[in-house]
1. Where is distance in nm of label points 7 Å out along Cα→Cβ at positions 140 and 212 largest, in which of P, Q?
2. State the single structure among P, Q that was used to calculate Cα extents along the principal axes in Å, for residues 100-291 alone, giving 58, 31, 26.
3. Please state which of the structures P, Q yields -9500 when helix-only ellipticity at 222 nm (-39500 (n - 2.57) for each DSSP H run of 4 or more, over all residues; to 500) is computed from it.
Structure P
Amino acid sequence: MRLAVLVLLGVLVPQSRTVPPPIQEPWEGVPERYRKLPIGKLEIPGRLSDWKKQREKVRRIVLDCLGERPPRPSPLNVRTVAVDQKDGYRIEKFVFDNGVDSEVPGYLAIPDHRQGRLPAILTMHGRGSSKENMFGYEPTSQDVAEMLVKRGYIVLGIDNYLNGERKGTGPAGALEREQTRDQEHSLVKLHLWLGRSLWGMMLRDEQIALDYLTSRPEVDPDRIGAQGMSMGSTRSWWLAAIDDRIKAVVGVACFTRYEDLIATRALRAHGLYYFVPGILRHFDSEGVMALIAPRPFLALTGDRDGGSPPGGMVKLEAILNRFYALYDTPEAFQSIVYPETGHVYNDEMKVKMVDWFDRFL
């Protein structure tokens, strides 16, 4: 076992874990022609003033790679369709029109007894999940809404383009209801034709959900966090990168670099939605995540997660620690890697997630 270290402005800082042997040695079995791809490198400045000048350029590149994203609806077109009273809180079911191609259903959980405006969490489900799983109607390990609302948070989550009530709503309609992958492929193809990316459109929906969340009188708009598992994790840190209204992030799984997915032959571990055209011409995933600093960012990952190669995690930790050090906020970034753990959202991770938001929101 090798001791992982983080390079922090030239100083070696021990990380409180060891790096396991990789499931596969990097580049083993990868054809030679794919080992020297023209991948851009993010310049890591030595001074905060330099990064502040560079940051807007990086952010513009990220937004451009997402493709055309039509303006979000203004005013919002949201209607509440049901209210479910629970023990100590209520869940409102709502639907908003995203102004392009979908009516988007979601849930909003609000504590019964509250004083003043409350912090809120935008929660995002994984690839095979839905809002039902997060809000206890079809509970899975991603069922976090009740835990958060009973801690005093308002919680909002929607179905994304592929899941829940949005199955069968793609270009082929009901023909693809039972084959979510077919719906994903159809949407990716259609949006590429239109100069968009499916990922960009997913993030646009989350921004509309955030518009709605900040419009609610019960919510403190300066205390909003985002959390998610798997695809939801990736959406959470991408959303925080492009929208400064997110003040703290917790991502469970999917914390790695894209080049390391290539190196470990793990591109197949992620759906087509995940791939943003042109991003690697400029930089790897650290270019996106660096935009989150200095806002608090917690990454929780299993060391046996095939979609998060450990080598990529170690590199990201080193890079992101340098960006947070520029702001003199090293405590605001933390990566916890769980030994002998796969692609899961376990109880210990949930406790860490809630504690992170309690600390920073």
Structure Q
Amino acid sequence: MRVFDAKMTRRASLSLGAAAVLAAVGACSSGSKSGSGSGDKIGWSVAYFDHPVYQLMMKGAKEEAAKLGVEVIFADGKNDPAVQTQQLNNFLAQKLDGIILTPAVSDPMIPAIKKVNQAKVPFAVVDRRMETKGSGIKWDFLVSWDMVKSGTVGGEQIVKALNGKGKIAVVEGTAGAGSTVDRGGAFYKVIAANPGIEVVYKADGNFTRSGGQQVTEAILQRFPKGQLDAIYYMADEMLFGGIQAIKNAGRRDDLKIVSCDGDKNALDMLRKGEIDYDGIFFPQDEGVIGTRLMTQLLKGEKPDFANQEHEGRKAALEEHEGMVWVKPDFFGVDPSNMNDPQFVGW
């Protein structure tokens, strides 16, 4: 069967719980005058503020900045590379000591990164991996949780849920985002190795609840009961919209549902039997480690890339395009371990 592949663009929606985290982070900057650090200022362009993953990432960065006595100035990229390009230019004009980028999408940011490199300002990428595309751009380090592992685990969970045979639909993340590329690539690799699993539909849910709901509604309309066996969501935010569509259609009993990220609401749904599998990473780890490494760099120290951890969770170290990649871990969650205290969710 030919796979239906739709691409859609939607704005993000903000949950009340997420809003509370954002309020804790603060709209623009963080730091502590009582800290013992050098008072360095770090500009951080975040893909967009209105997502719980990024709010937790910023919260972790804020807390680490306060400990280290540095200031992190956050900028909301509005999920728009043009906005993020201007933010990087502004950071350069303000002569900030270091710059961190969490890109909405990768390729359009290359020219702006070239300017940062030319200015010889310490630069890092956090959360969404980028490719240099032969452009010659560089970053001092990348901190990005193991999205490849998350895609691999998601694929394995789908195979297990269906006993190796069935038709599935995939609600993907934002097209061109590093997280979509890495997670999706690994997921589809597992599916390709299991010929009994057929992807009959995939569409871009843009990592939002509204996107997840709209795509799921289209899936359910296109595939009546008995014509589809499972739906895989590349993020819990899309799951939350999708599950509403599934409940409205009365389709929960005939579909296996797999998602990932580790939002507490999603893991509570797993514990209640409302979904079948999930996975968890800890966004605050990225914020803490990214801020810590940039601070070490600004102090003239050699960053300790190989020994990074947060709250006992160790990060792996790899090389990506000849540059350092620090990878906080990802964990699959299913009925066998869903009550483990470390997997309560964030």
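1. Numbers: P: 2.1; Q: 3.6.
Ranking P, Q on distance in nm of label points 7 Å out along Cα→Cβ at positions 140 and 212, first place is Q.
2. Values: P: 49, 40, 30; Q: 58, 31, 26.
Going label by label, the one that fits is Q.
3. Numbers: P: -9500; Q: -12000.
Traced to structure P.
Laboratory data are not the source of any read-out in this text; all were calculated from the coordinates shown. If you're wondering where the values come from, they're calculated on a predicted model, not measured in any experiment. Cβ atoms are built from the backbone, for glycine too; each structure is taken alone.
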